[in-house]
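Listed below are the structures to be examined.
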Structure 1
Amino acid sequence: MSVDFKKEIEDALENDILRGALGRFGDAYAINREQAYRGYDFEKLREKIVEVKSHAAQNIDAMIQQFTEAATSRGAKVFYAETGDDVKKYISDLAKKEQVKNIVKSKSMASEEIHLNEALIKEGFDVQETDLGEWIIQLAKQKPSHMVMPAIHLTKEQVADVFTENLNYLNEPDISKLVKTARMEMRKKFIEADMGISGANIAVAETGTLMMMTNEGNARLTSTWPRVHVFLVGIEKFVPKFEDAGYILQTLPRNGTAQQLTSYVTMITGPTPAYYPDGSIQDKEFHIILMDNGRRKMLEDDKFKEAFQCIRCAACLNVCPAFQLVGGHVYGHIYTGGIGTILTAFLNSENDAKNPQNLCLQCGKCTEVCAGKLDIPGMILEIRNRLGEKEGLPTTHKFILDVVSNRRLFHSMLRIASKAQKPFTKGTNHIRHLPLFLSGLTEGRSLPAIAPRPFRDVFKDIKQDVKKPKGTIAFYGGCLIDFVYPNIGEGVVKVLNKKGYKVTFPEGQSCCGAPASYMGDRENARKSAILNIEAMDAENVDYVVSACPTCTHALHDSFKELLADDPALLKRAEELSKKSMDLAKLLTLLGGLPKGGDGKPLKVTYHDSCHLRRKVGLVDEPRNIISNIKGVEFVEMNESDRCCGFAGSYSIKFPEISGPILERKLQNIADTGADVVAVDCPGCLMQISGGLDKRNSKVTVKHTAELLLDKMLEK
């Protein structure tokens, strides 16, 4: 990660105007989107989008041929462009042939992608953006910061200054007046235009129809007034049939801007009449360019082909905690946010995605709202791993991961650290300050102290008085429970004993490999997978339980992927996967616990771990368990499923981003008035409790297993 990239992030975070604009939109978006979908089944809609878009992608050549034949039969000229340079040459040659001087453009990210404006201006053409946001960006000599709302990062005062500087007359920061100015200036350009260039949201193969969804009248004027019209369309925009477009028409505005419908939906099938300079009325020159420019490469890659299901709604940007803080310009190229990182890797270069991919917290919120059901975090993680394999990790990172994947060395060092930390804990279970270059680690939160005795030692002293056991459950503790929070482990054992099961704690288990996976070190992640498969010996137990959703995800999903090329190990990974589940799920499967507890009043709220909710799929189960404790008053937290900012090593790499995300979580907790925040992820526990401790808050954070241990079970 470059020094320049870190500086760009710092500059963005110091831009109060940017953060204010993005924050206000992000807060309003969530509420408005929910209202916009009222009465609609989003899951069914996006299942249909996946169906039609994946079918189009799998049959891309047939789609291109069918579309070309349909469009050509209606008078269009269709050109297939392999590269951006092919597009620029075609349009430039066409403009010269038709003696074009003035060009107007409606919004087109595809044209931004290949820097079309710059190329045409160099050729001597006057090029005018007509989408208000794009025009502002053009005048300001900037790039779009958002795929749907390109000028979202600018205030009305800044826009007024841009207008004043470029139009040579004073503009007041009044939105209605600024819009009126834009309309007045653009109308002259429309009247003078010889050529219009448009993008498209949908291309219907069956009929050769192109569809545009806009909130201004500029797209219709661009496509109807000039005598030459060019559509520039990426080959990912196809749907097979006209009726298939309906699913995108229903979701794109709701996902993009939280509208039920855009102001204009324009459908064009073939050329329309136009006025020519000699006064005649003839069918206009109507050209459609189908652009590849790296899209086939993406489609042919099994790990990334689902990106063709993207409808470019930018919902992934709207809900991304990192994007809401730093905006789009730090992503470097044209496309921004999570999906932008993936598009940049294929449509520009993998090297251009190298810095932006680091911004992803892997929280999965984007996948939850994605109309195409894209696993955006998974694809970004694949980019990260490929970069790690190709270029290697920084020496320090590689050393740390080599240590973590060496069980004996790692555990020995943790035992040593539990003794060496004493000068920094000062009798507490937190480290509030670290010296010298380590001071940044405790800037916004305290760190937990390493437990004096790891759980693997504590486990040997736990008496499991289970008469006639129903079976055996192997407990996978993970690093934090084993060496930092052994009390969670004790709660897990006691809960499962209560359900009539004997619990084992395999000594050979170690780190699940998630740190290596999320830092792009597939080699060490694979080592960890093999070590733990052998240690857990899933073939000889009834279940394998974890109390860390990141570990649960590794046991259930990641190990199979890492070992897919080894049939013997894959078979064992699949057996481990079948039997592995998070504590809340297993406890629910086993019938839960009868209502009980000490009855002492306690107000409890709950924070949803990103991995528990979106990777493991548990939402109601933990709440039901907590609500079943006598004396507990459960109160729902606002944005309970919003990331706490921990994200493993992310909070160390990007404390400047992790910190504000944590602050928002802490405020949401404070607003509940709760005594306890329950969590089911040791990483979230570490992040939130560290933040609360730094602020001397009386609110405590407990894992659900700890809460049960304190309130319902014998210690």
Structure 2
Amino acid sequence: MPVIEKVFRFCLKHRKAVITFFVVMAVFNIFCIAQVKVNTSFNDYLPKDSPSTVALNVMDDNFDEEVDNARVYVTGIDQEQAAELDKQFAELGFVIDSKWLGDSLDPYVPLEMQDEQKVAEWKDDDGWLFQLVVNETLTTDQVQELKSTVSSVCDGATAAVDGDAPTNAEVDTVADSDMSKILLIAIAVVLLFMGLATKSFLHPIIALGAIGIAIIINMGTNIVQGEVSSTTQLVVAVLQLAVSMDYSIVLLTNFEKMSRSEPDPFEAMIATMVKSFPVILASACVTFFGFLSLVLMRFLIGVDMGVVLAKGIFISFFAIMFLMPCLMYVLRRACEKLSHKSLLGKARGFSRVAMRVGVPALVVLVIVAPIAFTAEDMTNFSFGSNDLLSSENQVSQDSAYIEEKFGATETWAILVPKGEWDNENAIVANLKALPETKSVTSYSTMVGSSIPTEVTGSAAKSLISGDYSRIVLTLGITGENDQAYELVNEVRSICAEQYGDTYYLTGTSVATSDVKDVAMSDAPTVKIASAVAIGIVLLIMLQSLSLPLILLLAIEASIWINFSVPYFMGSSLNYIGYLVVDAVQVGAAVDYAIILVHEYLGVRKKMPARQAAMESIARAATPLFTSSGILMLATLGVYFVSACPIDQQLGILICRGIFIADVIIFAVLPTLLVLFDRVIDKTSRRLDFFKPTKTNSAEKLSKSDA
């Protein structure tokens, strides 16, 4: 008896212990999930040696005071109320510092007699602007507290709040809300499709239970990492559910087959586990290494996603191969009572149509694939967090309102060696000359370089600390665009001219520029590593030199076509979304291809190539359409219900990508298998393909005459 069969028998005999183990693990990890911190900042995932990361670390080590990260615009108040609000803001526990017009001008001199340009930076005809430094862990409740403070101090006043901190807080809330909606949609779609495809109403629930336990264990074990990115947190559960569903469908399909030939339920389940093992193992290994290739990225959000997703596949494999059969066997009588006829049969008609269109589809693919490959490489990517909130979100509306009143604003910080006043003054002068500059604050502009720092005491501690002098640059830019990237390079050139490489520059656009540079350099490495890893796994699993190449070409063609669409539509693609979709499409398409190829290799032992291809389509259609249908409808639901533009983009990209993969898997791959049948036979081990003989031909002719 093979070792793996002995393992399956042992587990099924001790099924209660297996189920108890998984349930205990799930309960333990439910408590762990709440302890996993979710990080919404893309910038924190830059390599430790990237310029903006180094700059931020140096600034944190030398300065206690943070740079402004929130703005509050209050309308319907007078100057006296504005002064009171400034005091009230400063007393809030999450506010580190509050600034307003009164900090830079004499409040006892009428505004009409003050510097008109300075006043316009802080006040317009409708209201007053406040610049705040708040905790990075700001929550949406605290944002509401800011607005409530305005209402309590000034009856009838209204407040708009924006900035990096409020945006990150809102992203957290939106992500939690979206994840709940997406999971509900995914569960509903799973129940619908699997209810149609299986022969018991209980089977979909058992599959969901096993996968749900795997998801809980995966998310709970993230506590080992300490924190995960908000993108990882949002997509991991849905992707793990979608990919794991393939494995459960294979298991259920094989169980139905084995139950017809084996009356003993125990032996039927053992036979099911043995038959399903190589297919599920191959699919899981390919997806596992596909996700794991992301850890080669220097942009650490790829590492974060790769580890969590690969770990999820590992856990799901064991949940489907060991927990799910035990649950099915324990609940076998209940499954029988809730049995029904499968509403999806073998797709004989579909298989004939797929084979007829195979050659034309292959010709079209050969023409389209090179064009798509070129177009994909020309697609525009975005790299920041600007796509995390929709324009309808309150924070986005507040930001647009404040920008309309005072223009776009972004704050950068420059650290230079302290005491080199000539160099610092030269930088300040050059920065002020930039057309995008709104203000430059430094020790020399605020206090005066001729005044010793010992005299100023704490007055300038936000500008001089440790070995560095800090220059705060406020720019009239926002969002992610070529202007911002060019400005980063220009400011770095200005600083380098005076200080060489002994300065540090940090800011949102600065970090995004670094993200762009790092991510784009990662892309070829990850692509090659993923293809090589998947190719090696397929080579080992299929024991063939030619099949991995055929499968990889078909799958990569589907990815090229999917990612070329944004280029032809003239739209940009968020790079994080690109990573997720690429990993999902590769994982799903490989799963589908492996299932089809396993069916082909099995029936090819009994019949000629073309007939085997048609039969493999008929056998694979139901499980593959069930799996891909679940993924397409679930991700389409993401597109319609999510409040996050990146998630909407993910939804439509995955849905379209799976549809393209389905077309290629069913219309093109079988034709390739037939065309390269002899090559596959010659370059593979122990296939034992059917060889026509006179007896076979006579039998075939006799059946035809009959």
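One of 1, 2 was used to compute relative contact order in percent (Cα under 8 Å, 6 or more apart), and the answer was 11. Which one was it?
Computing relative contact order in percent (Cα under 8 Å, 6 or more apart) on every structure in 1, 2 gives 11 only for 1.
Looking at structures 1, 2, which one was helix-only ellipticity at 222 nm (-39500 (n - 2.57) for each DSSP H run of 4 or more, over all residues; to 500) calculated from, given that it came out as -14000?
The read-out was computed on structure 1.
Identify the structure, out of 1, 2, from whose coordinates mean projected area of the Cα convex hull in nm² was calculated to give 36.8.
2
Please state which of the structures 1, 2 yields 78, 38, 27 when Cα extents along the principal axes in Å, for residues 393-544 alone is computed from it.
Of the structures listed, the value fits 2.
4.6 is what came out when distance in nm of label points 7 Å out along Cα→Cβ at positions 33 and 489 was calculated for one structure; which of 1, 2 is it?
Going through each structure in turn, the value belongs to 2.
Here, each number is a calculation from the coordinates, and none is a lab measurement. Small disclaimer: the values here were computed from a predicted structure and weren't measured. Cβ atoms are built from the backbone, for glycine too; each structure is taken alone.
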